[in-house]
1. Ranked by distance in nm of label points 7 Å out along Cα→Cβ at positions 107 and 211, which of 1, 2, 3 sits at the highest value?
2. Thinking only about relative contact order in percent (Cα under 8 Å, 6 or more apart), which of 1, 2, 3 has the largest value?
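Only the coordinates and a few stated rules stand behind these numbers; no lab work does. The shown structure was predicted, so the numbers you read here are calculated from the model rather than taken from an experiment. Cβ atoms are built from the backbone, for glycine too; each structure is taken alone.
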Structure 1
Amino acid sequence: MKTIGLIGGMSWESSLNYYRLINQGVKARLGGLHSAKMIMHSLDFAEIEILQRQDNWSAAADILVAAAKGLQAAGADCVMIGANTMHIVAPEIEQAVEIPLIHIADATAHALQQQNIDKVGLLGTAYTMQKSFFKERLKQQGIDTLVPDLHEQDMVHQIIYQELCQGVINPSSKQAYLNYIDKLTSQGAQAIILGCTEIGLLIDNSDTSAALFDTTLIHTDAAIDFALT
């Protein structure tokens, strides 16, 4: 079994899910007392969030690169960024370490291709919905992306940072997300990407008839595949 290196803490609420899902997945495949070999470097998300608001991605990259190098030095066989937004600095990490980066957008594109889906709606932070780092990665795989309008993007973003990242689950926020999902579906989205690792804390497949692709589940599955092959 290979050792997974996870850059977590962005937020720690979703990092809990990463740890749980990866270990559950390894146990499901191997049985018995098996669990995942993992090394986590958990960051202080408050420091990262300030740099995000300042649009200081270079400084954020320095922090994550240092974490990735530490994971490699500690014996990790791969590195994961446990957050969609911080894949903005994925190129810097890929250049800085010799071990592979399991990219969340690549794993998502692969899952979509398996279902012959080529047009999706995307919910995530404003950075993920507005910048090209995630959408362009999908585009390279022949997948087009729809996003909510700017007002709705602001609402999606605020719910993530003010509620989900702080462990707050609000029924009215769930309904707002479900409304956005319905709107994207009506615009032609064949599926909806839950493109923030906290969104799965709020909604899942039992809440809507739309096909949901939770990037946390997809990313952790990709890590398990890597570790066990």
Structure 2
Amino acid sequence: MQFTTEKHLDDSVLEREFSLGEIPGILWTPGSAPAPLILLGHPGSLHQMYPRLVERARQAVAEGFAAATIELPGSGVRPRSAAAEEARADLRRALAAGGPVEDGIVDRLVLPLVEKAVPEWRAALDALLSLPEIGGPVGFSGGVIAIGVRLAVVEPRISAALLFAGSFVPRTMFEEARQVTIPLHVLLQWDDEGNDRQLALDLFDAFGSTEKTLHANMGGHTGVPRFEGDAANRFFARHLK
């Protein structure tokens, strides 16, 4: 891990950009150390998602957590995948037509992303936990939800997860969902125009965790109420502190 920029935000949050090989990332830390870590998942490029990511990071740091994120494969400055672009175009056409999205489209788009992104998240976690200002335990917050599901199964250092049910999940991953046992807090936008509500509800039902909570709010994909940030912090405070 190599830090490339450093700046203090207005609320005394230290923000540092880093690179992990070809993978860009951002780390936000509070003044107190060592701090528990929250990994911030997201569905787009760091540049496009930055306003939402930094708001989430500031909320986390205000509660005494460190927060970090990395660029997804095929997003931002990273090389594009022709197969992923084709699958994404097929998904957009299916949604625009108002019909059901075929499982094959979801599989072609999501499964290769999960296979590549999860090892990268784990490598980033190795590097982050080696820093003196990061003390663990670790939480995962956000999407892509299929990435969060796989991480919750294979990464024992993640103690709790807040998952955004805002993206399609391959049905083949439902068996993995049954293997998830860590505490879960799941957010669902009831009118999400780009998501399958029933699939999201079925996925929540499949999770094997004995502690799992579903917060469903009215509104579209980007309409998550601000008060959900407070609920997220309370969730992570229970399980990471």
Structure 3
Amino acid sequence: MRHLGILAHSAEGAALCFRTFCSAGSAELGPYDHPDVTLDLIATARSMPAWDAGQYAAVRPTLAESARRLVGAGADFFVCPDNTAHMALELPGPDLALPGLHIAEVVAGRAVRDGRTRVGVLGTRYTMEGRLYPEALAARGIAAEVPEAEDRKLVHDVIFQELLNGVFSDASRRAYVRVVERLAARGCDAVALVCTEIPLLLTPDASPLPVLDSTRLLAHAALDVAMGRAPLPEWRGGPVR
């Protein structure tokens, strides 16, 4: 089996990815068993000034350092359970020290398999206003919709004021439900939860639309690679399309 490296950028989403990978492995291999996995996290605070200034290239070296440390731990490939971080990873620069799965490609692939045609996108402000998901979905003939400006601010503020700190309130869940209802009214047939903490707040039974849970989809894709059902990825940063 192959050794997974989790290149983390925020704690709650990375922990969910780690737990999902391990529990799914145990479901197949037996109690307490799963492929080897190592998680590396350089504190999000180190990168926040660059994110806020729109200087995404300044974040890439931090993520690349985590990739180097994962190689030192013996990882064969990586996943990054942080959608926004992929905006930095996609920028031109030296190849990352090991290959990895691209989270937007995983989510968009599942949207195709589910027959989706118009997908709402919930994530950080950086992700909702960026090209990551519109491009990944458009490459497969799927339209992407983001919430209106006021709803984008609400979604973003809840992520940074609550979810990243492990706070999951009923009030915020209800607010997210209303955002998804408005996306449904605009013709969306699914909603992509593309901040990896959002699935901890907005569960499938609470969502007015079917969900594309980026965190768990990535973990299961990683398990397929680790178990040899899928080939090692080739992407080492930079554009994927």
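1. Comparing 1, 2, 3, the top value of distance in nm of label points 7 Å out along Cα→Cβ at positions 107 and 211 belongs to 2.
2. 3
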